[in-house]
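Engineer: Alright, structures below, take your time with them.
What follows is calculated from the coordinates using simple rules that are stated; it is not laboratory data. All values derive from a computational prediction rather than experimental measurement. Cβ atoms are built from the backbone, for glycine too; each structure is taken alone.
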Structure 1
């Protein structure tokens with residue numbers, strides 16, 4: 001018999017997470033799986049007190065990860081449907097799921113229980129390094145702790161993200177030496193991120209950037225992303241990134257930087 005219990009310490013499911021990532025056919029999005037997923041509520045699947053799987057549900061009622069080990073006796077389709085139908089007294093109602101096309105097992109289970117779906121984001125990765133010698137019109141500098149407030153205000157003004165969240169987020173990137181900036185006369189015009197993975201996907205670098213609204217449409221975004229791609233390649237890392245399906249401008253920039261939209265992140269709505 002299978003029991004579902006909340007997981008308080010994610011170290012308990014470290015080996016299961018490792019197996020989950022090993023099933024993927026491409027690198028998974030860093031923000032979703034190392035930013036959003038750890039903040040979600042995790043539930044463990046137990047058979048005779050043995051932990052054989054888990055899932056996590058975010059604060060909006062959407063599943064972000066689902067995994068059942070091959071050693072489990074339970075049927076993963078039946079278990080997933082039980083959760084998707086809201087019939088787990090421990091988990092409660094679940095609206096739907098976010099899943100990528102690089103997660104075939106999880107995606108198949110989601111589609112079995114889907115009433116509708118929509119592409120949320122495009123997932124990019126560099127398939128092969130360019131042999132060309134890229135000429136840079138601009139160079140990014142590594143961010144220092146003294147520049148934290150400037151980066152936070154820059155992001156608030158240009159993408160409207162919450163100031164409190166940005167302060168913690170950028171502080172962590174600065175400490176990890178993963179945040180870069182481009183300045184003109186002390187004015188920050190672009191922020192670039194080259195986020196590294198501590199486990200599971202250590203051969204990849206997850207890129208991100210923000211360009212000042214006043215500089216958009218002038219080619220700066222392309223230059224910033226080229227610089228970030230080159231920075232990752234110099235460390236023998238393969239760049240990945242993602243962008244919303246509606247952001248056509250960003251998609252063009254990413255394509256010009258030599259990255260390919262190999263996969264998608266899909267929002268699934270479960271049958272009610």
Structure 2
């Protein structure tokens with residue numbers, strides 16, 4: 001373990017994985033712990049959060065698992081209080097929860113729109129509402145929000161609700177960054193591109209004819225660097241933005257996409 005995050009207490013929402021492998025949140029939680037942080041690993045499925053906590057504990061790190069529906073204000077309030085009871089403070093909020101549902105304005109059902117907005121966008125409002133007071137108590141801190149390049153580009157499929165929610169996350173992050181800069185709270189976004197994580201496989205399987213290997217091959221070829229990224233690529237970017245190494249960076253969006261959005265065609 002290193003000491004980049006020594007003494008820091010980090011809440012990671014969406015810290016479990018939606019399937020076998022390493023999602024962005026799971027990788028981030030483990031990486032924070034490897035660099036000395038105490039982690040509250042939060043997921044809507046307790047078994048997923050517990051799996052992450054056990055991985056961290058097995059490496060000698062400090063982690064407590066918690067279940068919360070981040071679209072519920074009461075769940076989020078209790079999550080924040082649980083972290084303070086367990087570790088005494090909160091220094092970093094890492095918002096990773098997200099779901100993908102494909103569809104444009106005609107195809108998207110109202111229920112799907114409301115669900116995607118609640119989980120991807122409203123959850124960030126709720127976590128910040130309940131956790132920023134604890135960051136202020138700690139004398140400052142860092143908020144890392146995981147958005148997506150879908151917030152700024154068309155990436156091959158209609159993601160109307162998902163894109164809208166992630167674009168809103170960028171605006172929310174900038175707003176909070178400016179409001180709380182005098183109090184020592186930084187807020188930044190990460191915009192992952194095509195990532196080979198468990199989250200993408202089910203929503204996109206039908207779009208690629210049900211063939212996951214074909215989907216991975218096609219998406220790899222779209223990236224200038226020749227392959228999709230993974231959860232660790234997002235996690236290392238988050239580690240930098242959460243740590244004091246980025247102490248003069250706030251209100252920014254860090255694109256992690258292998259050059260995908262830099263290419264015109």
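Engineer: From 1, 2, which structure was semi-axes √(5λ) of the Cα gyration tensor in Å, for residues 7-118 alone = 27, 16, 11 calculated on?
Structural biologist: Values: 1: 18, 17, 15; 2: 27, 16, 11.
Value 27, 16, 11 for semi-axes √(5λ) of the Cα gyration tensor in Å, for residues 7-118 alone corresponds to 2 out of 1, 2.
Engineer: Thinking of 1, 2, which structure, once Cα extents along the principal axes in Å is computed, gives back 65, 37, 33?
Structural biologist: Working: 1: 65, 37, 33; 2: 49, 38, 34.
The read-out comes from structure 1.
Engineer: Now for a different question. Could you tell me which structure in 1, 2 was used to calculate FRET efficiency 1/(1 + (r/R0)^6) of positions 39 and 111 (r between Cβ atoms, R0 = 25 Å, to 0.05) as 0.45?
Structural biologist: Numbers: 1: 0.45; 2: 0.15.
Answer for the origin of the read-out: 1.
Engineer: Thinking of 1, 2, which structure, once FRET efficiency 1/(1 + (r/R0)^6) of positions 47 and 167 (r between Cβ atoms, R0 = 35 Å, to 0.05) is computed, gives back 0.60? Each step should come with its number before you reach the end.
Structural biologist: On the way: 1: 0.25; 2: 0.60.
Source structure for this number: 2.
Engineer: Something else: Here helix-only ellipticity at 222 nm (-39500 (n - 2.57) for each DSSP H run of 4 or more, over all residues; to 500) has been calculated and equals -8500, so which of 1, 2 was it run on? Display every interim value, and only then the final one.
Structural biologist: Details: 1: -8500; 2: -13500.
This value belongs to structure 1.
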